[in-house]
Structure formats: structure tokens, C-alpha cells
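Colleague: Next up, some structures in C-alpha cells.
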Structure I
Amino acid sequence: MNIYAQFRKKIEAQINALTAAGTLPEGLDTSRITLEPPRDASHGDIATNAAMVLAKPAGMKPRDLAALIVEGLAGDEDVTSADIAGPGFINITVAPVLLQAVVERVLIRPDDYGQSPVGGDQQVNVEYVSANPTGPMHVGHCRGAVFGDALCSLLEKGGYSVTREYYINDAGSQIDTLARSAYLRYCEALGENIGEIPEGLYPGDYLVPVGQQIAEADGEKWQGLPEADWLEYFRVASSDAMMDMIRDDLAALGISMDEFVSERDLHANGKVDAALATLDEKGLIYTGVLEPPKGKEPDDWEPRPQTLFKATDFGDDVDRALKKSDDSWTYFAADIAYHQNKYERGFTHQVDVWGADHGGYVKRMKAALNAISDGEADLDVKLCQMVKLLRDGEPVIMSKRAGTFVTLRDVVDEVGKDVVRFIMLTRKNDAPLDFDFAKVVEQSRDNPVFYVQYAHARVCSVLRRAVDEAANVATDDASLAGADLTLLADVAEVDLMKKMADWPRTIDAAAAAHEPHRIAFYLGELAALFHAYWSRGNDDASLRFIQAENDALTAARFALIRSVALVIASGLGILGVTPLEELN
């Protein structure tokens, strides 16, 4: 049940009727028509720009077209009133029975309220986290992990078929560095005094158990041998060990991937060579000399012939190198192969979640996928800004060189998965985010996760009390769905019903924009309306949920607040947060 979708059909029906009557021309594009809550709630329940966007192509004044649409809606039993505002916006007040039906609908089928058909079961591949397997996940990876996972759940709610994917960057120089670092710890496990970790290797203690495991399994097999003899073994063993650690970290955050794709395997299976051969066959690879990077003086630049991809043919700023000076493939070449691999698996819709420091990489990757797929596949890249860690307002100091950093697991273990996930979604992904260990566990309205979970817990508390204080009122969902909902007439009750009516529209809009933070915002707004309703009952006994002398009104209010709790639980489920029934 989507009231906004219902009224969109009504508006389009009016446009079609006016077209059939010859008042409007054929072929008007209705795709830009929007229906949303008006900014001022006193203006009604739904506002539409239909007359504004259709007036010019229809050759009419917006207010004149709006008047015709309003006239057509006048006899609709679902419409209490329809008015013209400003230059031609239409404000609609819906019949109360529609809002009351939302409560009944939520109670009868709570699991699929808001479930949308908009996605049409289209396949979408969402690649997120994809942290280099060179150490445990740190808090910088956390935001992208939560964002990506919540986006997947949101898209599923929006009717898409989603694959959660992790791309393992287990090839290249960083894996060689990892292997050498693990070998050093292996030697240490065998009793060697390795001294201070050399510059350029990974100093963290997290590699100590890796070295110990290899020493226990292989003994002195690798000790003292030339690097060429042990490097490949330690590449595989150490990166696999890091991926085991990463999988455990993700599980602590409530994240489980559908697919893991290895860069190393792409190289080994000839996928990189094949992808570049495809581009070459299209005439998109050539040998040339790039211009010097912006900001560099000419004497800093050493021009040399390179193997280049014609990225500028597909909207990039410059053509891009595919081979390094040692004639090996660049990371970009492997990334082209990876995105071609996704395309070949049937994913014409791809979403990549990257850190903000990869912003300069977006155009080239979009260009490459466009070239590989002949424009059939699209790529949306979501950049996540870093998280600033604070403790009582003071920055938490970290040092990569010393190997001291706050891991994702540290954060989850201290404040809990639910807090981490919710807070990471309280800002848009490309906006900076502060995470204060003290603030995020406060039990106050300034803490968004507490405020939302408290609303859910409060509803549960009321319904528990009902056993003793409203014994004649059945509190199961099926019974509450049959309550006399026409008794819900107070402005606070109507506001809650309006907000719940907006839930399906919120799902559609958030899924289309790939913006799961909208769900967190919505939940905050719904919780605020509920808490305001609760507070009014503290001041006015007639507004309390339990009315000892009026079982019908009590049942109606139970139905309302129970439906609020179910919508909150649905939203928290998208965010991967547990809806608590009581708070400590």
C-alpha cells in the first residue's frame, strides 16, 4: 500500500482524461511529476508539481492546468480537498480512512509494508568494503562496510535482486610487502631476533600469529631460503590469513558477503589479458605519451611511451595508462577486468562503494565499463568520507607507522554493533562524520540510535503493561487490526499515520538515489513524533494510550503505536540494527 503511488495514478488519470478530451496534447512526459509531503503540514497531506512541469509543453499557464486537475479530483472519495498554491502547485488532503488503512495494513502484513515493486527484480551488484588484505579492518573501513550493507538491504526492500560482493586486492606490491612482513614474523616465531621492523614493512602485531601458524605447520622449511623460493607461498598464506580475520570482523558487524572475487585469480585465469584484448579489438588501446600531471614542473616529468586506454572517448579527463614501467599491468587494468567479469556475470547495474580518497578514480572506471559493455552497463560509485574518532570530544590519535590504529573490532566491542551501524548512517555518505565514543552511548534525545530504539522499547513497554492495566483489550496484531481506527483523530495521531504513510515513498526514493541514510533520517522523524505523542499524554490524561473507561479507544491507540513499532523495526532491519524491546 503506497498512498503516493495511488495518487500518482489518480493524477495521471486526470492527465489522460484531459488528453482524451483534446484539452491537452498527446505524448506529455509525466516522468518529472513528483508527489511528496508538503513542506508545511497545514497545507495538506500530498503536494504535486504536476501542473508546473506539464504546463509549458501543454501550452498552458500552470495555475490554469492545476485548476483542471483539481476539478477532476473533486469527486474522488479518497480526496477531502485539493487546492492550488503559489504558481501552480497542488496540495491534496486525503480522506482520513486512507491514513487509518495504513495502520491496519501494517498490522496485517508488517513484513512487506514498504516492500516495493519498483526494482522489478533487476540484478544489482554492490561491491563494498574490499579492504586490502594487509591487516585487520580499521574504523576507516567501517563506514563503507555499513553503508554498503545497508544499501543492499534497502535495494532488496525496493524490489531489486542484490549480490553483495567483496573484491580481494590480493595482487601487487602491497601483497609482496605483506608476504615479507609475515616472513619476518615467521622467522621470529622460530627464535630469530628480528629487531625493529624495517621501514616499508607492516609493523603491526597482528602478523605475529600468522608467522606462528606457518612455523607450526612448516617448521624450518622456509627459513634461510632466498626470497624467490618463499615469496609466493607467503603471499597466499598471509593474504588468506588476513581475509579470515576480515571475515570475522565483518561478522561482528553483522555483514555477510555473497561473493568474494580475487584479483590474484583474475590474473592467473587470464581475465586481465582478455579484458584488455577486448578493448584493443575495439580500437581503444594505443601507445602514446601522456601530458605531465597538473602542478608538476616540466623538469619533474619524464615523458615515455605508454600503453594507454582511450578514456577520453568516454568522458574522462585524460587517457589512462594500462602498463607500468616494468611492463606489468596497472591496478586500473585489473579493475577493468574485474568490472568486465561482473558484466559477464549479468550485472548491467553495478554499485561500487569506495573511500573518499578514490574520488579521482571514478571517471576512468565509469569510462572503462562503458567501453567494455558498449554502454549497456552502468556504474554508480559512492564515496564515503572518513570517520573522525573522538573520545569526550578529543581526537583519538592513531599512527600507521607504529601499527597502532583503532580497528573496526575495537569499536564494535566497545559500543556494540547496533550503535556503530546506526551512527555510520546518520550522515550522507559523502559528508564528514564524527564518532564520539562517549556521545554514541548516551541515553538522550541527542543520541539518534537511542532515540529511535527508545521509541520501539516504549511501545513494547506499553503493551506489556496492558496485561494488567487493559486486560479487556487484546494486543495481538490481528485483533488490533480490527480496532475502530476512526477514533484516532487527535493531531498527534494523524501526524503519526501520515508519517507511516510516507514509509513506502521513502523506500522508493532512497533506493533510487542509493542513499540509505534517508532511512535513518525517517526513523528519527517517526520516533520524534511518537515521543511527542507520549509526552502529550503525560500532560493530558485524555491522550494517554490506556483509557481505563474506554476499551475501544485504548485498542485504537494500541493499534497505532504497535504499527509505529513495526515500521521502526522494519527500518532498523534495513540498517542492520536490532529493535530492542527494553533498554538497560
Structure II
Amino acid sequence: MSIRQKIKNLSVIFLIFLTVNNVFAASKKNSKKTVKGADTKMTSRYEKETVEEPEEPVDLSNATKIKVDKKAAASAFSFVDADVLKEVEFGSPQSIKRAIQKFSKAEIDYTENEKVFYNIAASILSTAYPSEKPLDNIPLVAKSNNYLGIIKSAQSGIYEKNPNAKNFFEFVLPCLVLCTSTTKTDFYADAEESLQKAVSIKSDSILCHYLLGLLYKKQLNYDKALAEFDKATEANTVIYEVLLEKATCLIQLKKYDQVSNILDRLVIQFPSDLKVLKLYANTAFLMGDYTKAEQYASFVLQQNPSDLDFILFRAKIFVETAEYLKASSLLDVYAKTYPEKNEYLLLRSKIQKEWNKNLTAAVATIEKALSLYPNDSDIILYAAELASETGLKINGKNGGELAEMILSQDPENQKALQVSANAYFMAGNNSAAYNMSKKMMATSFVPQSGILQHIKICLALKYNDEAWKYAASVYDKSPNEPVAIQIYIETLIKTGRGANASRLITNLLNQNPNSSMKSFLFYERSFLSNNEVTILSDLRSALISNPRNSDALFRMYQIYYGRKDYKKAQYYLKQVIALNPNDERYKKLNSELDALAN
């Protein structure tokens, strides 16, 4: 091969090398450029779409505690629409439902974080407001989650303290434990602090104020609880749980009129709810409205005829209304299961005294109750009442001493003050009776029976202005109620307002009242005349209307005793004793008459 040919071949080889090198360089350079659509993941239409899993939460157990930062708190749920988040944090049943309505979508479209948020909202609704219908189509959370773990603990009665909490839900969710019946109390201070921090994030949160109300109620701080329940309201809505808790606080504070207003709202919206019906029945009983109490007790028993507690409750109503036959039959039913229950023994003793007229049995029953329940205030107070009315000692103590057992522990106890005042009054110590009754009248709630007793004590002491003030108030409030009419007429006569009393009596007699009222009116009219013939005529009319009018019989005794007609006097006095076999005063008078009549 010639030199010229060799040079030519080398040139060709060099050109080929340069060409290959340039192609490789160009290919490398172009590989750095993004082709349109190249970053799009290509999947088969039959391949299940994968969703990116959230990062595991960072362990902050050793972090320094910081103040609430609202921006940082909100960032934890930045994936949620701001309006939706606010509605859930507001935390009423209605707002949670509004939020989920905006938030919901097909389950396949939720991210894992969105599923957690949905579950948080659903758990708040079901835990705090169990009367509400639970949310539907709650998406399943695939992995364990801190928020849902806290909720599960709370629902199990366990408070999970989180010193590193910084967002609204971390502060609130552990406090859902307050909606359970847990008996633990060691978490109260921490729960209050957490809820206050949640309030600093969302000041109008119904959920926060409701939970704070529950906390204060569990601590027996009913005034503070009531203030929080008042804040846990939403315009034009009825939140069953909030109103029910508010009503129970008002009962503890003896603000019964306000309770009735709440229950009127609840019973319209929840006419068959047993909690509402039972609370209404109990409130009506405490207010002395036995007709309404019996009505709602009947509603309860219509739904559950075997509810022994309300069988006993209905018996209690009948004892108060002197329908002893009905009460006794109900007590017989109750005694088949609980023959030694405290309230059963109490009611049985009352029936033995009032209906069976068996004082020995009544005392024996209440002494048995005292031996079984020595610290039961209701039993002690009835024993005091029984002792003061009969002059007997029960367990070696008179009525005043038994009432003092309660007053030494609770000086403001209205019932104990009332019983103590009556014990002194029955013993003839009117000044001591007045002092006790005056204290009773200063308590937060005084039942009508207490007011009527105070009026009688004032009349006995001739404190006429005070007696008139209360009698007029009772009558103005209930002008058609028999007891109000009777105390009003009695006070009119004893405070020198005889002309007014005469006009009212005449007007009432013209209305053809029942025999009991007619007998009372004739009896009271007998005090408006100085003519003994007229007086006796009115008293006989009183006894024709009601032969068991003990007051009219006793006044007949007094008139014939004054005439020294001791046999007739004793005739009427023995009828009084037959109607009041436990009153030692009448027995003592009869012993005196035995000597005079023979």
C-alpha cells in the first residue's frame, strides 16, 4: 500500500471517530432536558392507584412546653378548608354536621389525613352528644393515629395528659373523658388548663364551654358550671345534652322555675325521652306540683312499667297527696324486690302513721330505717318530724335533737330548719320556732309548706305585718289554690281584716265549693261573729259539710268547756282524739275532762 493510500485511510478513520464522539456528546446533553409529559407516571388502567402515606409524627415528648401559638396550632390541619375547621372547632352538633356536609366526598378520594379529620369530627359528635344521630360513611383510617388513640382512651374513661399539646384538638380531645362516667378525679386541674388553652384558640367554642361546664359540675361547683353551659348555646337550636346538664345544675341550686322553662323546651323536642320525663317529674315534685309530677311519672311507667324506681317515686307522690291506698299498693309491689330500701321504709312509716293510724308501727319502721341508714338525712328529718308531732322520742331523741343532727353538719339545710321550727312550735315555744323559721325563710328555696308554717308562727306571735306580707304573696301567686285561699282567709281574720274575709267567704260559698272547702269556710266564718248562737250554727254547718273537720270539733269542745258542759265538751274532744290519735296534747285535755265530767 502506498503512503498516499495509508494517509487517506487514516483520514477516514479520524472522521468516523469525530462523528461518533459528537453523537455521544449530543445524546448526553439532550438527556438533561425534560421532554413534555415525561414526568407523568404511566400506569395501567387496571393498576390500583397508590396514595402517598403521611410522614410519621415527630416524637415531641422531650420538647420544651410552649405557649399556645394560634398560627402553629392551625397549621396542623392546614389541609382542611378554614371554614370547615372552624365549624368543627365550634363544636355544636349542628356545626359539626355542617362541616362534614362540606367536607365529605367519595372514600377513595380522601387522603389519610382527611380520614383522620373526619374521624375526629365523628368522634366528638358521638361522644359529647350521644343523643344525636351518628355521622354516616365514616372513612376507615388504615394506620394507628395519635388523635384517634386519645379519643379511644377518653371514651374508655382514661385522660391522656399531653404536655406538648399545641393545637385545638390536642387540648380538647383528652377532655372528652368528662362525657363518660369515670370516677377518676386526678386529672381535673390539667383538664381545666387544657380547655382554657383551647378557648384561647376558639373563644366561642360550644364544645369547650360544654366540657368546662361538665368539669365544674363534677366538682360540685354548680354556679361556675351554669355559667359555662350558658355560653354553650347556639342561636335557634336545642342542644339536648347542654340543656339537660344545665337543668340538673339549676335543680342543685334550687332554681326550679328556670328548670321548668328548660324542660318545657326539651319535652317539646324530645317528648318520649325518659331522662327528660324523669327530670320533669322530679322537678315538679320538688316544686310541690304533685299533679304534674304524677303526670310525668305516668309517662315514664307507660314506657317501662317495671321501672321500680319510678313505681316508688309514684308512691311518694301519692303519700304527699294523701292517696294512701294507691301508695300502699305500689309499695307492696316494690317491697317484693327491695323490702329494706331506705326510701321504701320512709314511705311505709308515713303510711302507717297517716293512714293506718298505727303510731307504734310507724315508729318501729323509722327506727329500723335509722339503724340501717344512720346517716340518711331524709330518714333523720322524718324521724324528727314524727317525734315533734307526737311528742315521742325516737332512738332516745326528740324532734329538735334529731333535726340538730342535720343542722350541726349543714346549718343552711332548709328542711332541717323547717322541721326544727315545727318541733318548737308544737312544743309551744313560739319564739324559738320563729328564730328557726326565719333562718329557713332566708334559704335559697323555701317550699310552700315552709312559708305556710312561717305564717302560722307569725300569727301565733301576733307578728301581723309579717304574716300578712307572706299570706298576701302566697294568695296573689295562686288565688285558686285551696291552701293559698285558706291561709289568706285565716290571716285576714287574725290581722283584723274581718270585713274583707267576710266578703271573700260569702263569694266563695256562692260558688258551691267542695265539701272540704265549704267546711273550712263555715269554720272560719265562726270567728267573725260575737254571737254564740251564730258561732255554733256556723260550726255545725262546718261539721255537716265535713264531719272530720278536727278544727271545728275542737272549737265545739272549747265552747262547751267554757259553758262547763263537760260531757258535751268531752264528746267533741274524743272525736278530735279519734282523728289525731298521736297528739298527746288532746289526750292530756281528755284526762282533765275525765275528772270534771264524773
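Colleague: Rank structures I, II by distance in nm of label points 7 Å out along Cα→Cβ at positions 376 and 472 and report only the one at the top, that is, the highest.
Modeller: The structure with the largest value is I.
Colleague: Who wins on distance in nm of label points 7 Å out along Cα→Cβ at positions 224 and 328 among I, II, i.e. which is largest?
Modeller: Sorting by distance in nm of label points 7 Å out along Cα→Cβ at positions 224 and 328 in descending order puts II first.
Colleague: Have a look at I, II and say which one yields 12.9 for mean count of other Cβ atoms within 10 Å over residues 216-223, as calculated. Present the calculation step by step, with values, prior to reporting the outcome.
Modeller: Values: I: 12.9; II: 15.4.
Computing mean count of other Cβ atoms within 10 Å over residues 216-223 on every structure in I, II gives 12.9 only for I.
Colleague: A follow-up question, please. Could you figure out which one of I, II the value -15500 for helix-only ellipticity at 222 nm (-39500 (n - 2.57) for each DSSP H run of 4 or more, over all residues; to 500) was computed from?
Modeller: Clearly, the read-out refers to I.
Colleague: If you work out Kirkwood radius over Cα pairs in Å for I, II, which one comes out largest?
Modeller: II
Colleague: State the single structure among I, II that was used to calculate relative contact order in percent (Cα under 8 Å, 6 or more apart), giving 5.
Modeller: II
FYI, it's all coordinate maths here, none of it is from the lab. Since the model is a prediction, treat every value here as computed from it, not as a measurement. Cβ atoms are built from the backbone, for glycine too; each structure is taken alone.
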